[in-house]
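Readers should treat all values here as calculations from the given coordinates under stated rules, not as data from a laboratory. Here the structure is a predicted model, which is why all the values come from computation and not from measurement. Cβ atoms are built from the backbone, for glycine too; each structure is taken alone.
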Structure P
Amino acid sequence: MRLDDRFEELAGSLGGFYRAWLVYLGLELGLFARLRDAGSAGLTPAELAASTGTQVHAIDVWVWAADAHDLATFDDGRVRVDPEVGAILLDDTIPDYLGGQFAHAVVASLDWDGMIDFFRTGQPVRDRPDRYRAAIERLTVQDIAVFFQEALAALPQLVADLARGGRVLDVHCGGGRWLIAMARRFPDLRLVGVEFEPDSVERARRNVAAAGLSDRIEIEHGDVEEPGHAGEFDLAYFQYALHTLPDPPRALGAAWAALRPGGRLLVLDWPLPSTVEEFRTRHGELIAGVQLDEVFQGTQLGTRESFLSWFDAAGLAAPESIALPSGASLFAATRPG
């Protein structure tokens with residue numbers, strides 16, 4: 001590659017850093033939501049500032065930068081956002097939703113002042129602020145859309161079984177958003193979420209109460225690698241959770257023990273590419289960045305082969321491995337009987 005071509009490529013990557021912050025500000029301050037609501041008429045910077053409780057001089061800077069980064073259009077004194085941009089950044093019901101990805105990337109990087117020391121010492125950051133776990137929950141909202149639109153499409157019999165009711169366990173449930181979505185989709189289910197982070201437990205209980213589902217969803221503060229409830233559940237689920245645990249096989253074995261005969265164990269995650277060629281894709285580029293943050297905190301993503309090895313180490317038969325259109329993978333096993 002010629003020097004000027006490589007320069008343009010690397011300069012574009014530097015621009016991506018600023019673009020991520022522009023997106024984050026647009027999401028956190030409600031700028032994109034307000035512009036989407038305004039439609040093709042758009043808003044002046046002053047109107048956008050007034051409607052979001054922000055300062056006009058700061059919004060002026062954001063508007064010009066958003067236009068430069070093709071996140072919005074600023075013409076004739078009015079700023080507009082394309083419907084496609086609005087959908088990708090704001091609509092968390094579609095697998096293409098990236099708003100949570102941007103929020104997580106920026107919030108995670110706020111802790112990266114310790115990254116240099118980590119590379120030199122190998123000592124990861126074990127304790128991260130509550131804001132990080134809240135950002136993870138926003139990130140995994142995309143996974144909920146992937147589950148409902150892609151995973152369930154691959155398992156039609158599961159949909160039929162869930163429609164008849166039963167008991168569901170969400171291991172390492174975070175803020176409980178998947179549980180809430182499941183309760184709304186399948187009104188005859190009873191659900192339990194197990195979480196060990198105190199702030200996530202409280203957030204999950206607040207979310208469940210706000211959704212009016214406390215009578216059907218119980219949030220337990222406990223060991224996610226030993227959730228208990230032997231033989232009680234028809235479905236046990238890990239969503240972007242198994243790879244973060246100190247002992248994935250132990251967690252799988254405990255979740256398996258919580259199933260009734262005929263119950264299903266599902267793991268939805270975003271495996272690390274297995275080959276150099278897989279890394280040289282847009283998905284590989286993004287997942288490599290996520291892995292950097294994972295190892296910084298002492299966890300790490302696993303390849304598809306890693307997930308299969310965890311099932312084997314837990315003494316379980318090889319699960320069905322389903323590659324989903326979004327790039328996520330679903331690992332599914334059914335308890336005999």
Structure Q
Amino acid sequence: MIIVGGAAAGYTAAVYAARAELEPLLIEGFQWGGQLQNTTDVENYPGFPEGIMGPELMQKFREQAERFGTRFITDDATRIELSDGGIHSVWVGDDEYRARAVILAMGAEPKRLGIPGEMELGGRGVSTCGVCDGAFFKGEKVAVIGGGDSAMEDSIFVSKFADDLTIVHRRDEFRASKIMEERARDRDNITVKTPYVPEEFVAGDDGKLAKVRLRRADTGETEELAVGGAFVAIGHTPRSELVEGQVDIDDGGYVTTEGKSTRTNLAGVFAVGDLVDHTYRQAVTAAGTGTMGALDAEWYLRDLPPSPEAHWFGKSGDAQPDPAEVRAG
């Protein structure tokens with residue numbers, strides 16, 4: 001089995017696959033850990049009542065997968081060729097790896113505004129997940145950037161904690177559904193500011209977010225909005241480009257799966273985590289689908305005859321390491 005993507009879903013799939021002695025190879029990516037690698041305090045992952053730092057949580061996931069014999073390639077997959085029930089190939093540069101089952105766990109990236117201060121103040125006032133970080137801004141003034149359902153949902157959730165919340169959108173009309181817009185507007189501590197475009201996130205003397213510099217879209221006038229937190233809620237981009245045209249993908253770029261399973265339209269190919277998740281996008285839900293993907297793949301492989309064509313290839317056709325030696329470290 002090959003797993004593509006090293007974050008909550010991919011590592012969890014690897015734990016289950018390795019314990020089932022499926023000898024998974026996890027191509028985890030050069031920047032492994034996913035979005036949690038750029039997250040500070042994680043207070044909503046079960047089992048950590050005092051909270052845990054995002055990078056530390058991902059390190060623990062990785063170590064648990066390694067404990068049971070998962071092999072890792074800390075580099076990016078550059079090409080994927082999928083079959084329908086046959087042998088699947090994944091390339092890392094010039095090196096090809098083959099297997100009878102592939103779990104796609106490449107995740108999704110939050111869309112960015114691309115303005116000064118956005119990346120620099122990530123984790124210091126600027127966030128892309130209201131559900132994850134809203135509770136950190138209790139009693140503060142915050143802004144939510146966006147005009148779709150995601151922005152309305154983040155606004156409603158964060159408004160439970162913030163004293164004052166401003167939705168900033170570049171147009172007077174919202175893309176959000178009418179019912180979601182009405183729910184946001186009905187909250188006493190939510191105001192709407194349109195048509196304004198954020199131009200810069202500005203830090204205070206303590207190095208944390210202090211204000212958002214805005215430009216009025218129709219007149220060009222600028223002003224500053226004093227806030228302690230800002231949530232960028234303009235959508236996500238699934239990292240499905242490597243499998244586009246091979247597995248079924250919806251209009252948003254998310255890989256589609258059959259019913260409540262992780263099966264794609266191709267036999268032996270499974271998809272998990274934020275790559276398929278429009279709605280929840282939490283570490284715990286990603287881990288849950290990673291479990292599902294590993295079990296679905298195990299059941300699929302259980303009913304297949306062994307294949308001499310599907311095995312691990314290294315540089316220059318290196319032989320697959322002995323599984324017993326791998327498990328022994």
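Quick rundown of the values:
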| quantity | calculated |
| --- | --- |
| For 2.7 (distance in nm of label points 7 Å out along Cα→Cβ at positions 241 and 289, calculated) the corresponding structure among P, Q | P |
| Origin of the value 0.20, where FRET efficiency 1/(1 + (r/R0)^6) of positions 97 and 185 (r between Cβ atoms, R0 = 41 Å, to 0.05) was derived from one of P, Q | Q |
| Read-out helix-only ellipticity at 222 nm (-39500 (n - 2.57) for each DSSP H run of 4 or more, over all residues; to 500), computed value -14500, structure in P, Q | P |
| Structure (P, Q) behind the derived value 22 of relative contact order in percent (Cα under 8 Å, 6 or more apart) | Q |
